[in-house]
Each structure stands twice: as C-alpha cells, then as structure tokens.
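Pasting the structures here.
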Structure 1
Amino acid sequence: MLRWVIALLLVTFAGALPAASPPAPKGVTVTVTRGEGDEWIADYQFDQASPVWFFPRSGIDEKGQPWRLQVWTVETPGVRLVRAGHYDLLTADTPLKRVRIRMKLYTDQPEAEYAPVLRFSDGALAFFSDQFYVVPTKSIAAARALPVDLNGVGTDGTPVTLVLSDPGHRLLLRGKPITTGHVSFALDTGNTYLYTGNAPVIDTPAFAGVLDTGLPDWVKAELRDFTPRLMALYRDKLGIPAIGKPMALIAWGGDKPEGISLGGGVVDGMVVMQIRGARALTRSPETTSWMRWFIGHESAHFWMGQTLHYERISEGWITEGAADFLATRALQRLVPEYDPKTDLRDAMHDCLRFVGPMEALSRSEDRGEPRANYGCGAMLLLAAEAATRKHDPKADSFTFLRGLIDANRIDTYVNTREWLERFKLATGDAALTAEVRAFITTGVPDPKAFWRHLFAVTGVDQPVEMKSIKEMMQAG
C-alpha cells in the first residue's frame with residue numbers, strides 16, 4: 001500500500017457585497033482515448049506554467065527499469081520523457097502547454113506498485129488512475145533530489161483531472177456503471193481503477209465486481225467459496241472494515257509464463273487481481289494454497305491498509321507485514337491441511353536478505369528493497385502475537401492487530417510510534433521495545449542476533465536462517 005500527503009492551499013474570500021464566481025483553478029487535464037491497434041493516447045493540457053512535471057507514481061520493473069519509459073512515447077516536439085532520481089518526468093525548454101503521449105499497454109506489476117493496466121480476456125481493460133497524476137517542480141535537478149517518501153516535502157498540489165473516453169463501452173468508476181462511455185474525475189479523490197468493457201457486474205456474498213470469464217473454473221470456485229469464509233473470519237476477529245462490500249476487478253492474463261503469477265492490490269474500497277500462468281490452469285494442492293494465501297493477503301488490506309493507513313511510505317511494513325501475517329493465520333483457521341512453516345520461513349528469509357547490518361527497515365524503499373516490508377513486518381507481528389498470548393491467556397493470533405485497529409479506528413492512521421506503543425503494552429518490556437525501534441529506524445549491527453533475541457524473549461519458535469541456494473533454485 002503507497003500514499004503521500006500533498007498540501008493544498010485553499011484561499012477563501014468573503015465580503016458583504018455579492019461577488020463574481022472565482023475563476024477555475026489552474027491545473028492539468030489529461031484525456032485518455034483509444035489510439036490505433038492496441039495503443040492508447042493520453043493528451044495532457046497544462047494550465048499552469050512549468051517546464052518540468054514529475055509522476056509521483058513512477059514504479060520500476062523487476063530489473064530496476066522504469067516501466068513508463070518502456071511503453072510511453074511522447075509525440076509532441078520538444079517534450080521529453082526522462083528519468084531523474086526516483087521519478088519519471090515530462091520536460092521541455094519552455095513551460096509545457098499541451099503534450100500528447102502514445103501508450104502501449106503495460107500489464108505487468110511494477111515493484112511495490114499497482115499494475116498500470118489490467119487486461120481481461122474479452123478485451124476489456126482497467127486503468128490505474130494515479131499513473132496519470134503529475135506534479136510541477138522547478139527543474140530536473142529539483143526532481144532528482146526528491147525522496148521516495150513525499151510526505152511533508154511541500155510539493156505543489158496542482159489539481160489534475162482525468163478524463164477517460166471510450167464510446168461504445170460501459171465504464172465503471174468505483175463500482176458505478178457509466179453508460180455514456182465518458183467519465184471525468186479529480187485525481188486527488190483517492191486512487192482507483194477505471195474499467196472499460198462490457199462484462200456484467202456480478203454480486204457475491206463477499207464482493208461485487210467483474211470476474212474475467214476466462215478465469216479457470218477452479219479459480220472462480222475459490223473466489224466464490226473461499227472468499228466469503230475468509231472475509232467473515234476477518235470481520236469476526238478484526239471488526240467491521242471501513243468500507244462496505246468491496247468492489248473487485250479480477251483479470252485472467254493467459255497461460256504465460258510457465259509457472260503462476262499472482263498480482264494485485266487494494267485501492268479505495270476495491271480489490272484488483274491479475275492471475276496468469278500455465279500452472280494456474282489446473283488445481284493442485286500447491287496452486288490452491290498459493291491462491292488462498294493470495295486472496296488472504298489482498299483481503300487483509302481492507303483492514304490493514306483501508307481501515308487503517310500508514311502515515312509514511314517508510315511505514316509500509318505495518319500494513320504489508322500485517323497482510324502477510326493475517327493471510328497465514330487465516331489459512332491456519334480455515335484450511336486444516338495448511339502448514340504455515342513454509343510461508344513463515346519465506347518471510348524470515350526475505351527479511352534477512354533485504355535488511356543487513358545497520359540497515360533500517362524504514363529505509364527499505366529508499367534502498368529499492370520493498371520486499372523487506374513484507375517479511376520483516378510479518379516477523380515483527382510473530383513476536384507481537386507471541387508476547388500478547390504469553391500475557392493474555394484469552395488472546396489469539398488476531399488480538400494484537402485488533403487492538404491496533406480499534407485504538408486508531410477514528411483517525412484511520414497508524415505510525416511506527418503507535419505500533420511500538422502497542423508492542424510495549426503487549427510485552428511490558430521497554431528495553432525490548434527500544435531494540436525493535438532501533439531495528440526499524442536505524443538498523444542493528446547483527447540482524448540475526450536481533451531476531452534470535454527477540455524470539456527468545458517473546459517465545460517464538462521460528463528458525464532465524466536464510467534458505468540455501470539449492471532451495472531458492474528449486475523454488476524459482
């Protein structure tokens with residue numbers, strides 16, 4: 001889950017005499033339409049003068065390359081699409097006025113980001129809205145100096161309006177059908193996916209949405225049968241989520257690659273999933289376990305990610321670790337044959353792999369290692385779970401997170417300080433809490449020694465070791 005805060009300066013004029021309507025605020029309008037073949041066109045109109053505009057959502061692929069530069073081509077003379085620091089930019093020698101971009105569809109999922117496009121087997125598409133969001137900055141050098149976490153940076157919150165026009169197709173915006181083939185909305189109202197296609201919206205006990213007709217039958221059965229039981233367990237253990245029945249967009253990406261690929265995320269009351277690969281065509285104990293764990297992780301974000309949000313990108317370990325942890329514990333409850341040891345060992349491996357000596361967990365995004373948030377966040381919850389159960393005989397695997405959610409339900413945000421306060425309450429150990437704080441914020445000299453001590457004190461039976469090269473090759 002990724003979020004930043006951009007301050008908006010609102011100026012209100014009041015007076016005794018009637019006044020003319022204020023002029024419309026200067027901003028940006030981006031209109032997305034179909035191009036030739038499989039390509040689409042994005043037309044940007046800038047009503048505010050700036051020679052450099054950066055894309056806050058500028059993910060990279062698994063090879064570390066910016067996805068946008070691979071598939072977007074600027075057609076406006078004199079305008080360039082470049083990378084500077086952590087961000088993609090539109091830039092020219094003079095302030096931008098109008099820019100046309102030709103886009104190929106990028107359906108892979110960038111690292112720690114949402115897939116820019118979901119492609120359904122019937123030709124329907126869903127566009128991630130915030131891939132089009134832009135912010136002005138003074139220069140390329142200024143953009144290069146921007147950190148990964150934009151909270152508190154004070155960037156200019158220029159209004160951006162997205163217009164999707166696709167006549168002849170039904171659009172869906174946050175679950176609401178739009179039959180005109182044309183929709184316009186402000187990009188500062190929460191990120192979402194815009195669906196364009198003609199598939200019916202189905203209604204299930206767990207969610208409403210669009211399920212790709214090309215999904216393998218056994219996957220449809222899991223979504224239909226397993227998901228309601230999962231959501232009922234989460235509601236019982238974690239309380240009512242902030243959203244009602246979620247919207248779902250679930251796409252089938254075909255039988256490539258040879259293995260199985262499960263990608264997704266939760267945005268503003270909506271869960272999106274893209275499933276692909278030859279191994280996903282048929283049910284097996286292994287693929288069933290992967291699918292259920294995947295559904296468990298993404299569904300958990302309606303509590304840890306939507307009901308509670310983290311304050312800063314550096315605190316992504318709170319929600320991503322919780323989603324991994326909850327998926328594991330939910331499967332233990334719902335699937336008798338499920339053994340959590342493999343998933344917990346994978347989490348420990350990732351944590352040790354991506355957080356080395358004197359490397360802070362909170363800086364993992366800056367280091368380009370977002371997987372640390374998942375593994376280390378889950379391991380921290382393993383310790384919190386054990387400590388809670390040691391001091392409260394009535395506690396279960398969900399008690400610590402339920403307390404965290406209830407304590408922050410009103411303001412909907414949770415930060416490192418609040419998580420650590422809850423951990424100190426669970427352990428009654430200020431010194432141990434200080435060690436955990438150091439691991440998160442500054443790093444520790446010996447991560448393995450840190451985890452062994454933490455698990456010994458809290459009572460966790462979990463090996464602190466990485467997988468062997470042979471095991472990793474077999475898993476790959």
Structure 2
Amino acid sequence: MSRLLSWLSKKSDRQGCETMKRLSSQLRTVLRDPHAAVDLCALGGGTALAGAAARLKNKSVLLVTSRQMVCAVALVELDGLVQRMVVAPPDVTDEQLRFIFQEASLDFIVSDDAQRCEPIAPGLVVSVGLPIASTQNAIPRDVDTVWVLMTSGTSGPPKLVAHKLAALTGAIPQTLESDPQIRWATFYDIRRYGGLQIFLRAIIGGTDLVLSSPQESIGDFLRRLDAEKVTSISGTPSQWRRALMSGECAVFKPDYVRLSGEIADQMVLDALRAAFPSAQVGHAYASTEAGVAFAVNDGLEGIPMKFFTAPAGAVEMKIEDGSLRIRSNRRASCYVVPPNLALVDHEGFIDTGDLLEQRGDRFVFVGRRGGIINVGGLKVNPEEVEAVINSHDGVLMSLVYARKNPFTGALVVADVVLAEPALASNHDAIRQDIVALCQARLPRQKQPAFLKFVSSLPLTPAGKLSRGAGSPARSDEHA
C-alpha cells in the first residue's frame with residue numbers, strides 16, 4: 001500500500017498487507033482550495049489515475065499538474081506504486097520538461113494536461129484528475145518510491161535531487177492521534193520542497209490543509225484562511241511582507257506563523273508578532289538538498305549557539321569558511337540530474353552556501369556566497385545591507401543588487417518598498433534617514449550608492465525575492 005495512506009491511517013503498527021479498503025475508514029486529511037474540497041479517504045477505495053495504476057507499477061514517472069489539488073492526490077496514489085516520481089514545479093517550461101523526461105530516464109508522464117504533455121512523450125502520457133473514482137482493483141503499494149524534486153534556485157538546465165520518503169518526513173513528529181483543532185495552510189506551492197513539507201505534515205498529523213491559488217489576491221487568501229479556521233501557516237519572509245503590505249492581516253488570527261526559505265530578520269519577525277499578537281512566530285531552515293535542519297520559535301532572528309553544540313542526532317551543523325554545513329539523515333540521497341554532481345563532502349556534510357556571522361550567543365545569516373557583490377575588491381552581502389534598510393520604521397522590504405561601474409567593478413543599489421503608501425509624499429526625508437542609517441551601521445563599500453523607491457518587488461515562483469530580475473518600471477531614483 002502507499003506509505004502515505006499508511007500514515008493517513010494513523011495506526012503505526014499496521015502492516016503492509018492491509019487492504020486499501022480497510023484504510024479508507026481511517027483517512028483524515030481534507031484538502032481545500034478556492035474551488036473544491038477533496039477528502040483523501042476517497043483514495044482508500046478509489047483512484048484518480050483512470051484505471052492506469054497497473055500500467056505504472058514499478059515505473060518511473062514525471063508528474064505534471066495544473067493544480068496543486070490534483071498533484072496532492074497523485075502524490076498519495078503514486079507513492080508505493082512507482083519506482084521514481086519526479087514532481088514538476090508549477091513554473092516548469094516545456095523545454096525543461098523535455099530535458100527532464102530524457103535525462104532522468106523516465107517511462108511515463110502523469111498529467112491532467114495531455115495536450116501539453118503528449119508532444120513531449122507521445123503515447124506515454126497517463127491521465128490523472130478529479131473527481132476520485134471508485135475502483136475494485138486494488139494494486140499493491142509495496143515499492144520504496146524515490147521522490148525527485150527540482151531545486152528552487154535552478155537556472156538553465158534543471159537540477160533534480162532524489163529523496164526517500166523517510167528523509168522527507170524526518171522532521172515531522174510521528175503522532176498516533178490527530179488534533180482536530182489544528183488546520184494547516186501555506187503560501188508555498190506543494191510542488192516545491194517548502195510546500196511539500198507542509199503537505200506531508202498535514203497528512204502525518206491527520207489535519208486538513210488549505211492550499212493557495214495564484215489567481216487569488218493576498219486579501220482573499222487571508223479571508224479564506226479565516227473562514228476555513230486555519231490555525232498554522234507557513235511562507236517565505238517576502239510572502240509575509242507582501243501580506244503585511246496588503247493591510248489585510250487583521251482578518252486572520254492564526255495560532256502559529258512560520259517563516260522559511262529566506263533570511264527572517266528581526267524586523268519581519270517583530271512585524272508579524274505585532275500583526276498576530278496571539279500567535280507564536282517562528283522561523284525554520286530547510287533546503288531541497290539538505291532537508292529540514294531546525295526550527296527556532298523564540299521570536300528572535302538567527303540560530304542559537306546551542307544548536308551547534310548539542311549532541312549529534314538527526315542533524316549536525318558546523319560553520320566552515322563562514323558557511324553553514326549540514327550533515328543529516330533528512331537530506332537528499334543524490335542528484336539525479338546532473339548525475340555526477342557531488343551532494344556531500346568527504347565527511348557527509350552539505351555546504352549550503354549560506355553565510356553566518358556570530359552576534360552574541362547566536363549566529364545570524366548575512367547572505368549567500370553566490371550573491372556577493374564585489375565593490376573595488378571588497379565583498380558586500382546584499383542581505384546584510386537589506387537588513388539595515390529594513391530596520392527603518394518606514395520600510396517594508398528592500399532588494400539590494402549590483403550595478404556595473406568602470407572604476408569599482410560594481411556599485412551597491414537598493415530598491416525600497418515603503419511600509420505605507422502615504423509615506424510616498426515624504427521620499428526625500430526617508431531617503432536621508434536611510435542614508436544616515438546605512439552610514440552609521442555599514443562600512444562605506446556596503447552603503448548603497450543609489451536608492452530607488454518602488455511600489456513592489458518581484459518574487460520568484462518559490463516565493464523568494466527575485467534577485468537580478470531588475471526593478472519595477474515605476475520608481476524614484478536618486479544618489
């Protein structure tokens with residue numbers, strides 16, 4: 001049987017010989033999006049694969065879906081059935097799909113969009129879709145399926161990493177009884193690592209999950225979360241800043257707010273604590289390669305030093321050459337594409353490329369090695385400059401990047417989104433304040449040479465700041 005269905009049964013001592021029929025009465029998770037609700041208990045005696053499950057047994061597939069809801073149902077049904085399952089993110093291009101299908105040596109594409117996928121794999125497209133149909137043909141789910149995900153930072157040819165389900169779920173408490181008062185939601189898409197973690201958490205915890213929609217405004221999403229009585233929600237700091245900017249946070253009263261995927265600085269943590277005074281606000285660190293490393297729920301930025309000195313367990317961390325290194329049984333198994341790329345070093349550690357700096361009894365993230373700006377031979381971490389700019393009371397968020405310069409190689413430029421639209425009439429005074437703030441807290445090479453006030457900042461499909469994507473057309477730029 002599917003291991004996900006086993007978890008959904010909420011009985012840890014069940015054996016793999018149990019029938020899907022027997023599990024159907026135990027499934028608990030209901031998925032909800034703006035258009036429908038799907039009770040996963042229907043998969044106990046049903047299928048979304050239009051009778052093609054037997055054809056897929058022990059095969060390797062590429063899962064391409066137009067909706068998170070369809071993807072979620074397919075993940076549960078394919079786990080334990082197929083040998084390898086590559087999950088395509090929502091923004092994947094046709095060219096990338098062709099590359100993945102060929103390079104990952106796949107047998108079929110499972111999709112709800114045959115018109116798109118048939119030219120990529122003629123005659124090898126298996127339909128998946130809703131509603132779930134009843135079936136009497138129970139196919140054994142006894143395969144240790146490999147889950148393959150596309151890294152969120154991929155540009156050019158996709159990088160694919162393989163996970164075992166045990167690693168994907170290693171950070172999730174294995175409880176026997178669900179809490180009917182808990183209901184999860186996420187700004188993430190479940191077809192990426194961050195969203196998949198929340199999906200698996202909902203299944204293992206036996207709780208409902210409310211899915212986001214790209215067609216839905218932030219205000220409408222927050223109102224729907226309130227109507228659905230969501231208690232716990234995750235998102236990137238940039239997604240949360242957009243929510244704060246919408247002015248709609250008052251309509252939603254969660255118990256737990258979680259940030260991950262980017263640096264969670266003290267400004268955004270404090271702003272969310274003010275917006276949701278009854279909620280616990282925490283941040284977590286995870287990556288597609290390293291898995292979930294830790295969660296910090298004390299309301300403060302950075303990583304407590306004790307996380308590095310604790311006895312070795314599921315996760316070990318160290319800092320080498322300023323970069324966070326992680327050794328964990330929650331990590332990916334290997335790269336599928338490119339196949340010869342090393343995932344870990346000779347000691348089994350993954351170099352995350354995230355740079356840390358000690359401040360008191362904590363280590364604080366200051367940027368990524370690959371994002372450093374070189375100003376006259378001196379290194380500048382954009383995230384470090386952003387943290388200073390974001391500490392201004394009138395600033396909601398900022399994006400720091402390089403502009404080529406013939407003398408220094410690059411100049412530091414900052415795009416700034418104000419916390420309140422009404423502040424736009426006071427650009428000059430706020431600019432002077434930001435400049436003074438940067439002069440007081442940053443060495444000269446890290447101080448922005450240009451500041452732009454913009455109405456918004458672009459995000460990647462993974463919900464992170466789009467670095468190097470350029471500035472919005474409407475801006476007010478001054479040196």
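Remarks
- Structure responsible for -6500, with helix-only ellipticity at 222 nm (-39500 (n - 2.57) for each DSSP H run of 4 or more, over all residues; to 500) calculated and labels 1, 2 on offer: 2
- Label whose coordinates, when volume of the Cα convex hull per residue in Å³ is calculated, return 157 (choices 1, 2): 2
Read the figures in this text as sums done on the coordinates, not as results from a lab. Model, not experiment: these values are computed from the prediction.
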